[in-house]
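Colleague: So, here come the structures, one by one.
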Structure 1
Amino acid sequence: MYALDSRVLGPLNCYMQKVTEPGEFVFEIRMSAGGFLPMADASANRIKVKANKANAAKLRSSGKQHMVPLKHADGGFQVGDMPKEVEQGDAILFHQPDRNAPAFSVAGRVGKTTFSSTELRDQVVYTHAFGLPGRYEWVDANGSGVGGVIIVENEPAEGKDGAERAMKRMGEGVLVHIVGNKVKPKEVRIATGQTVFFAVEDADGITITDKTLLRRGKADK
């Protein structure tokens, strides 16, 4: 089962970055081990960004969503059909569904602002689908002190009505909003199979990481 860790993306995750500036949205898909390397600008993928004259508040709250599908092949990741041009205020969503593919990360820049799925900063969403029940305490692996708790419970699915309720709940996402070092709500309760959307704004390069992974790392050293 894939762990809760925004530094390494897999089939249970989506990563969405808001297009905040006009010019170009430049990105590359990396194997997880290369998440912190400088971007190879010459071979990066490019999407043109058309300027939008709306005010800053409207640009944050509106815009279209564009999907960038990914496929693992030939020892790396291939980018599928992607938009040639988007508008400032739109969002770019990355996902790959192959459960046999290795973990990956996304890095790039929009205008003069850099971004990376390994360090969540501003107007970015990281999602994780929880496939097992339990109590998940998440923290920022970079040490900011940001964190929270996700409680995952099995939904009773006895009978037709119970099964329908369970399926309906699985399709409902739950939002955790992080602004700077403030998290709301700090604790959420969901059903097994539900997805949590971690929306990050004005943060200083945080991660969403299962605390037990950090304990394990210390024990291994």
Structure 2
Amino acid sequence: MKWYLKNWAWVAVYLAAGIFLLAALGNWDFQTKLVLLALALLQLHFFEEMDRPGGFPYMGLWAETGEKSQNPRDWSLNNASAAFGNEYFAVVVYGLALLFPKQAWLLLAVFIFSFVELAMHGIFFTVKIKNWYNPGLVTACLLSLVSVVFFLNTGLHFNIWDHVLAFAWIAFNYWLAFRSPLYQKLGQLKEYSFPAESMDRSRVIMKKVLRDK
């Protein structure tokens, strides 16, 4: 478990490869293939944020909470809380959409969330750090492209309650993943603090705003 928590972002790459193969080789309907494709891209999204190019942890904390310390051991986010939050969200939100494909609101949550990611990476973080690129942007764009394909080709009809439930489902699971007491407790485990290289990568993408300080 310790090895996994310290290397989970790299494990996500292999998970993505496996899911891509599953989507390509399995006898799935078009809708299921798109959910699988989105799940695989989400795993790559984690990798882009955390490792290559990486630098998201401090950037995200700074943009969302105003974190000032550049020492990873002081952060409320570490590999344990990041692994829990991200993979919990992936398993529950995407996994249940695969298990219950006839529940329109579960599918809607998957493909709406891609646009939420695009808004965060394409607008919020971009403006905050004064840089056209931030870690996670490329995969957020790809996730949104999958969502566009879904909405252009789906035969499903969504009503207002499907949208309400989808947004509520996203918000509820986001809270459990990234704001709950369990997430906060995991963030206190200093042995899973991000390495110093994570801050080095943040400095590269945040050089304009950090220089202004």
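Every number in this text was worked out from the coordinates using simple rules, so none of it is lab data. Computed from a predicted model, the values in this text were never measured in an experiment. Cβ atoms are built from the backbone, for glycine too; each structure is taken alone.
Colleague: If we compute relative contact order in percent (Cα under 8 Å, 6 or more apart) for structures 1, 2, which one ends up with the highest value?
Modeller: Top value of relative contact order in percent (Cα under 8 Å, 6 or more apart) goes to structure 2.
Colleague: Given a value of 2.5 for distance in nm of label points 7 Å out along Cα→Cβ at positions 40 and 200, calculated from one of 1, 2, which structure does it belong to?
Modeller: Of the options listed, only 1 reproduces it.
Colleague: For which of the structures 1, 2 does the calculation of helix-only ellipticity at 222 nm (-39500 (n - 2.57) for each DSSP H run of 4 or more, over all residues; to 500) return -22000? Each step should come with its number before you reach the end.
Modeller: Numbers: 1: -3500; 2: -22000.
Label of the originating structure: 2.
Colleague: Using distance in nm of label points 7 Å out along Cα→Cβ at positions 24 and 192, single out the structure from 1, 2 with the greatest value.
Modeller: With respect to distance in nm of label points 7 Å out along Cα→Cβ at positions 24 and 192, the highest-scoring structure among 1, 2 is 1.
Colleague: Taking mean count of other Cβ atoms within 10 Å over residues 56-63 from the coordinates of each of 1, 2, which one would give 13.0?
Modeller: Going label by label, the one that fits is 1.
Colleague: Quick check for you: by distance in nm of label points 7 Å out along Cα→Cβ at positions 48 and 88, which of 1, 2 is greatest?
Modeller: 2
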